[in-house]
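Okay, got some structures for you below.
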Structure P
Amino acid sequence: MNATWLGNRKLGLSLVLLLAALLLAASSWFYIQHIVIPRQIVEAAAHDHPRGNLSDLYPRWLGARELLLHHRDPYSAEVTREIQAGYYGRVLDPARSGDPRDQQAFVYPAYVVFLLAPTILLPFAIVQAVFYWALWLIMGASVLLWLRVQRWRPKNPTIASLIVLTLGSIPVIQAIKLQQLTVVVAGLLAGCGLLLVSRHFISAGVVLAFSTIKPQLAWPFVAWLVLWALSDWRKRAGLIWGFGSTMAILLAGAEYVLPGWTGRFLSGIAAYEKYTDATSILAELTTRAIGAGLALAVVAVTAGVCWRLRRQSQDSAAFAWILATLLAVTVVVSPTASTYNQILLLPGGLLLGRNADTFTKKQGFTGFACMLAAFILFWPWLAALTLTGLSLLLPPASVQRVWSAPLWSNMMTPVVVLLLLAPLAGTVLHEQR
């Protein structure tokens, strides 16, 4: 009798949490769709800012189309102007002070065109619509993949809540609205993780190679897995063979369709960092000099931990922890502090959710710090919910005065996730012994 009552109580609590997740997610989407976007439209009209399709997929799609169909250099100034005409609605004019600084050039490795090749004969409107819904599926599937990697099997209502909160988080919403290829990279990394824990090493290497279409996000993950594979070559050599052979094919194929592309790609990255004034999250929170020093320190500590864990089995808790931690480190030290990059915090967030009891039992100053960290992590949802409620009572102009409230904790979120993952290292390293 007591067991039945307890089971019903847990089910009821799970359903309440699912309803709460739905409310928070719906509020976040309402906030973006009915508060942020209308404000952007008003600001654009007031300052003559151009607005076109605003799809981050478009520069890559058009570059792939021009290269594969017309043999034009996607890195060229001519193709960049054509990209601007679609993305912004017109070519950017340096004489207009209100024009965006981001040139929307084709700043990707040339082999990204092979992923986009099946779409280049279709009208972009169709590609855009299909890609939009594909991103939803990728992010939802990523939750399931990371749960498998971490060997966490919560009840179905809890899984549904995690998926809903993920799809209703501001970084994910922004990535989907902008149609960012970061979502594809995040999905590929999740797929690679699942293939590794399933011992499909060659396939994992192939998937890992395709994730390098955004090198700054994938290469920390790649570097760790190469070290991990080399540490037990007899068992893990398939990962190296799968990754190395796929990268060789991608690089050779890119060189065939666009000889000498690497130099233009590197020049494009250097130009991008200048005209966007790209900075890391650590630099945003401190200064460029201090941020660079902190980034080096974080990388050094992470490298030391990776070296210590290099022999861990893919079935271990340490392996799941280091994958989540590496992605959090990537977001923290990445040279661009774009909000949508924070979708890489997903495995870290899931790991923290699974170990929530570890933090809720803390007392004193540590307990207060954990409560503050939880508040920072949930602030975007709570602020979006508040603004959504206020928008039902107040004129839009009044609500838009504080439109940025859900973003106030934006730069702190990756740092908080990383700091919360760090204490779990003690448990992981203890298990290693």
Structure Q
Amino acid sequence: MTKQKIFPARTISGAVAVPGDKSISHRYAILAALASGASEIAHFSAADDCRRTLECFRRLGIEIEQRGDVVRFAGAPAEGLRAPRRTLDAGNSGTTMRLLAGVLAGQAFKSKLDGDRSLRRRPMRRVIDPLTQMGARIRAREGGVAPLEIEGVPLHAIEYKLLVASAQVKSAVLLAGLFAEGVTSVIEDVPTRDHTELALEEFGAEVIREGHAIRVAGGSKLAGRNLTVPGDLSSAAFFLAAAFVLPESNVLVHEVGLNPTRTAVLDALARMGGAVQAVSVRSEGGELVGDLAVRDAPLAGGVIEGAAIAQLIDELPVLAALGPYTEQGIEIRGAAELRVKESDRIAAIVENLRRMGATVDERPDGLRVEGRRAGRLHGAAIETRGDHRMAMAFAVAALGAEGPTVIDNAECAAVSYPDFFATLEKMVER
């Protein structure tokens, strides 16, 4: 395992282009593989998670060619996907496993989805249950965890109300709905990221939105498209946060996805007093894209709770890591979902902040981090638990600490941002 040493910095400045959005890359890849005709997806995410999705579709008989960050899909053969000869390996990617479960449930063959030790602990019952209601036959280990053995059958449409605010569950059901008889509906009380709905429309499916309901008709014909993936706002958030840790900072992030269901992190920072300016905003492929400009500013801190939690779930670790740099501290409530991500992120955040000298109160569904009055952070040995967001969040926290910080298993950052540490090092000044 690789250790990464982070030294304190004076400031951070410059322009950066972050990798393609993971969530959108997954969805474009899935729909391009199912579509009739060729597709070309530019700025495809370099994350290992998205590579897993591509490899799964190669094993399902889809011809895929990749050069750099451009991925070309030959499109679905006339006979459709083919039965895989080997287990489909999702690695650490919950998105790969859950969304492919929706696709595979409607195929005319048996398949098996598995992943690494971390993914085998994550809850899959949340997708198994609605897919079973549609007629799917899915076997899992005790507790509803991977591996998943899926026997594809003819599916029927359902109306399903999300029990957990999860874009992955919503997407799995909508993708299964493409292979179901009738119109499949998903009801969500708390809006989640809508990349699947937008991508379905871009590839030619008819998507109907009525209030809290999203509907897709079975048998919708998908056509190949040429699309560009926006930059990943969740990756950009680490550089935005770093600008608030270090004085006299000035950062510009190019070509970032600004989908309204993803920009809660910008709203959260603004409420704390750290405004981020969006410029050159435009629409591409149904997604909003623009540049983000940020200068350092004192952050007040505050409470993060309620409906914002579902839309901030990926950014909560770095926001928590900002807590010791705010005036009032940061409190996160109603975020029990953090316990079942790539790691128990609540426990990991609390442990590592305490190692750095922060005052932190751990709660079942969240935490409270005291602000700058509790004292300056100091360098420490950080345990990432193999979680990419822990590695990157504590790299940001370490920039303003006293003394060097050593991050263990730093290569786990490659799950979403392979070049993160090198990019960060180029932008900081000491």
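We did not get these values from a lab; they are worked out from the coordinates using the rules stated. Note that the coordinates shown come from a computational prediction; the quantities given were computed from them, not determined experimentally. Cβ atoms are built from the backbone, for glycine too; each structure is taken alone.
Before moving on, here are some points about what is shown:
- Structure responsible for 11, 30, 30, 25, 3, with P(r) over Cα pairs in 10 Å bins from 0, in percent, for residues 214-325 alone calculated and labels P, Q on offer: P
- Origin of the value 2.3, where distance in nm of label points 7 Å out along Cα→Cβ at positions 54 and 286 was derived from one of P, Q: Q
- If mean projected area of the Cα convex hull in nm² is computed and equals 18.3, the structure in P, Q: Q
- Looking across P, Q, the calculation of Cα Rg over 2.2 N^0.38 Å, for residues 270-405 alone that yields 1.08 traces back to Q.
- Here mean count of other Cβ atoms within 10 Å over residues 358-365 was derived from just one of the structures P, Q, and that gives 15.9; the source is Q.
- For the set P, Q, ranking by mean count of other Cβ atoms within 10 Å over residues 294-301 places Q highest.
- Highest-scoring label, criterion being mean count of other Cβ atoms within 10 Å over residues 238-245, among P, Q: Q
- Here FRET efficiency 1/(1 + (r/R0)^6) of positions 126 and 254 (r between Cβ atoms, R0 = 25 Å, to 0.05) was derived from just one of the structures P, Q, and that gives 0.10; the source is Q.
- Computing FRET efficiency 1/(1 + (r/R0)^6) of positions 278 and 342 (r between Cβ atoms, R0 = 35 Å, to 0.05) across structures P, Q gives 1.00 for structure P.
- For helix-only ellipticity at 222 nm (-39500 (n - 2.57) for each DSSP H run of 4 or more, over all residues; to 500) computed as -8500, the structure of P, Q it came from: Q
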